[in-house]
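Each reported figure results from applying straightforward, stated rules to the coordinates on display, with no laboratory input. All values reported here derive from a predicted model rather than from experimental measurement. Cβ atoms are built from the backbone, for glycine too; each structure is taken alone.
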Structure P
Amino acid sequence: MLKKIIFNTLFILLLTSFNDVFSQSKISSPYSRYGLGEISFNKYTRNTSIGSIGGGFRNSRYVNHFNPASYTSSDSMWVVFENTINSNYEKLSNWKKEEYSNNIALSSLLIQYPITKWWAGSFGLLPYSKVGYNISETNSINDSTSFNNLYTGNGGLNTFYLGNAFKIKKCLSIGFNASILFGNINRSTDISSSLSDENYGAHYDIDYTISSIFFKYGLQYENKLNNNYKYSLGVSFTNSDEIKYKRSFIAYTYNSLSNKDTIDDYSNSNLKIKLPLHVIFGAVLTKNDKWFAGVDYQYLGFSDYEFIADETSNYKNNNIIAFGAQTLPNLNANKYINKISYGIGFRYSDGYLKFKNTNITEYAFTFGLGLPIKRSNSIINLGFELGQRGTEKNALLKEKFVALNITFAFAERWFYKKKFD
């Protein structure tokens with residue numbers, strides 16, 4: 001009883017503080033300057049260590065939001081709670097210099113629970129995109145006059161989802177997530193110069209406020225090959241929906257005498273963004289309670305993506321392939337080392353951005369450990385990523401990153417009654 005009270009208290013505290021902490025999470029990527037920012041489809045969850053596969057993945061102790069049909073894998077008496085913290089270290093380079101950045105943030109909060117033997121649910125908070133950049137450039141007109149341009153951006157979008165899954169046949173499940181996409185993105189440009197010992201400049205500031213609903217649908221089929229092996233196949237689908245946003249714009253000039261003159265100030269409501277079509281196909285093979293291995297293919301239709309008209313030429317359709325495998329722990333083993341699970345994976349994306357006829361590709365090698373906590377049904381999962389995004393070719397930018405996801409996973413029995421003699 002005491003453990004349940006502590007668990008419930010922790011959950012309420014995390015839920016009430018999550019949005020404040022989550023909204024302050026930052027990145028440092030010039031590529032987040034475009035569209036809604038750096039899209040977070042494959043990051044910040046417990047699946048990181050297995051290449052972020054999820055299309056065909058089913059496990060009663062995991063919350064797999066990639067495919068809502070997976071929720072029917074829930075044990076009939078257990079509620080699963082996952083809270084992930086992400087730490088990221090990046091090296092940004094081009095042909096002439098290097099920069100380093102690091103950040104740590106609370107990144108996801110997920111709950112999965114049974115409702116009946118054939119119906120299960122889930123809800124959670126996740127990042128959809130992140131914006132964080134600070135880019136400066138200097139253009140000289142002559143020896144005495146130059147213009148300094150500073151481009152900055154921050155913010156991002158989050159999703160809160162409520163999911164349901166139904167086992168319509170012994171081997172077949174369907175599910176859906178109803179998600180609220182919300183958040184704020186700020187982009188600003190500052191142009192300054194000096195002439196005759198007087199500084200002057202212009203500043204432009206644009207705020208985007210997004211709040212709308214979209215849906216994800218999923219299907220999974222699971223069956224036995226023989227007494228030793230079983231397999232699962234899955235597909236999930238997010239339509240290319242239009243969602244609403246509001247844009248606010250202000251522009252003003254200034255000088256060294258602190259004089260400021262507003263030259264434009266307006267806002268537009270009920271504008272629309274066309275989100276990319278997102279499809280995931282996945283397959284997983286499991287050997288008894290020993291191990292599983294899986295593969296995912298994802299397609300994102302960014303060629304139809306619409307947000308800012310003059311950026312559309314930078315987008316392309318995106319293909320992602322991912323592999324993952326993990327040992328399944330023997331929780332009844334006497335030695336602690338035999339209770340640890342080990343995961344490895346790899347993912348490759350041909351990129352959804354394109355500059356100077358060059359795709360901004362991304363790849364990552366992943367691995368991790370699942371460390372059970374003694375005398376409890378809890379696990380600390382460590383997921384590592386080592387990867388690269390972009391290239392230094394054609395005067396572009398390359399990002400090398402090392403990321404660590406720490407997931408605290410709790411399983412609590414909520415749906416049973418103790419019997420006393």
Structure Q
Amino acid sequence: MSNKLFGTDGIRGIANEKLTAQLAFNMGQAFAVSLNKDAKYKKIIIGRDTRVSGQMLSCAFVAGLNSMGFSAILPNVLPTPALSYLTKTLEVDGGVMITASHNPAEHNGLKFYDCNGCKLSLQKQAELEEIYFNIDSYLGCSPMEVGGMGFNDDLLKLWVDHIVSVLELKSLKGLKIALDTANGASYAVAPYIFKMLGAQVICYNNNCDGMNINRDCGSTHMEQFVAECVANDVDFGFSFDGDADRMMTVAKGGKVFDGTDLMYIFAKYLKDKNKLIDDTLVTTIVTNCGLEHSLEKLGIKTIRTQVGGIHIQTEMLKNGYNLGGEENGHIMVGDVNSESCGITSSLFLLKIILDTNLTIQDLLKDLQRSLIASSNVYVSERQKQEVAKGALNDLVNELEAELGNSGRIVLRPSGTECLIRTLVEGDNQEQLDKINSVLENAVKNI
């Protein structure tokens with residue numbers, strides 16, 4: 001096994017193959033060891049999404065914690081941002097979310113949080129990995145110090161009350177809203193919140209069986225949900241992924257709006273209200289350049305990081321910024337959550353629409369996107385590593401020169417799957433498609 005477990009968002013792998021119960025047990029021990037020196041409570045909160053492997057991994061992780069003298073609180077199924085909030089709010093030393101987010105049901109993962117509800121820093125991740133790979137050198141606790149566990153399904157309401165209170169969203173009465181919960185972590189809480197606020201709710205993909213999470217549904221498979229939104233003439237549709245940390249929007253008539261649209265709307269609204277800290281949005285290197293240019297005209301600065309929520313969160317925390325996000329629908333509204341949250345994004349969007357009495361199209365009339373061509377190319381682990389090492393850098397530089405000053409290329413390995421993502425941006429679609437095709441073939445034949 002390679003001495004590198006963490007990707008762009010925690011540890012991921014196919015359950016019972018890469019992500020085994022033994023790995024979870026050892027990682028539970030390692031997390032306890034890493035926290036032990038500064039632990040105030042010797043207690044961790046552990047949540048999960050609806051995957052069939054979630055209970056196995058949760059039990060194994062808890063056993064690892066217990067063997068090192070730490071106890072666990074288990075609120076069972078809940079969205080990742082709720083786990084993050086509860087980690088910050090409760091008397092615990094850290095949190096773990098067992099989820100593989102938007103990935104298929106056979107995958108699972110471990111996301112780690114410190115006592116402030118923030119993802120572990122890259123340094124802390126490296127330290128945790130080091131302990132994990134040397135876990136046999138650490139002794140467990142004595143028999144009378146073994147930790148315990150407690151289940152509490154009521155904790156989720158603390159998070160619900162928090163986001164509704166902070167957003168100050170009074171009522172959604174009169175709105176017809178469709179929700180796609182991806183048979184995942186938001187299957188119960190999302191419809192509960194929208195109904196509580198008075199909306200008429202139609203819910204799709206909330207019949208979880210542990211094996212259908214993200215299957216042809218959710219924010220990465222929008223086709224059927226869009227058709228249902230149109231057929232039922234809903235005012236808005238919101239599609240979440242398996243752990244509800246991202247969201248895509250469907251407007252009346254079926255047009256889909258992504259994270260780039262949300263970042264523009266949220267940044268402009270917060271600036272207009274003098275609430276956008278340092279007039280700055282934090283996003284990543286793959287975000288459309290048109291967003292940056294459009295926000296610049298409004299006096300809003302854009303800071304770019306590497307891809308992954310950990311990099312956005314790190315930049316936001318370092319400088320106190322309160323808005324960050326990605327095109328895929330991960331949006332961090334720092335005044336509400338320290339983690340990206342699809343439900344928060346949907347409620348915040350509705351608040352803005354109700355406050356301004358404008359449609360989404362009206363709110364986006366001055367956003368001008370650059371043209372793009374992009375692909376996801378599935379590869380072997382060897383091919384992925386070759387690209388990561390820069391095997392195609394010369395080709396990228398050559399093709400980028402063809403684009404001139406008006407374009408750019410981003411070629412990067414996925415942090416969660418065995419695939420390479422290509423992005424070509426510029427002002428001539430025919431040229432972009434041609435260059436992207438060249439990149440695809442180069443990746444496949446590396």
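Just a few scattered comments:
- Structure with the greatest value (metric relative contact order in percent (Cα under 8 Å, 6 or more apart), set P, Q): P
- Winner on distance in nm of label points 7 Å out along Cα→Cβ at positions 40 and 320 once structures P, Q are ranked, highest first: Q
- Winner on distance in nm of label points 7 Å out along Cα→Cβ at positions 48 and 240 once structures P, Q are ranked, highest first: P
- For FRET efficiency 1/(1 + (r/R0)^6) of positions 336 and 392 (r between Cβ atoms, R0 = 41 Å, to 0.05) computed as 0.35, the structure of P, Q it came from: P
- At a computed 29.2 (mean count of other Cβ atoms within 10 Å over residues 64-71), which of P, Q: P
- Label whose coordinates, when Rg and Dmax of the Cα atoms in Å is calculated, return 21.8, 70 (choices P, Q): Q
- Structure (P, Q) behind the derived value -11500 of helix-only ellipticity at 222 nm (-39500 (n - 2.57) for each DSSP H run of 4 or more, over all residues; to 500): Q
- Read-out FRET efficiency 1/(1 + (r/R0)^6) of positions 88 and 296 (r between Cβ atoms, R0 = 35 Å, to 0.05), computed value 0.55, structure in P, Q: Q
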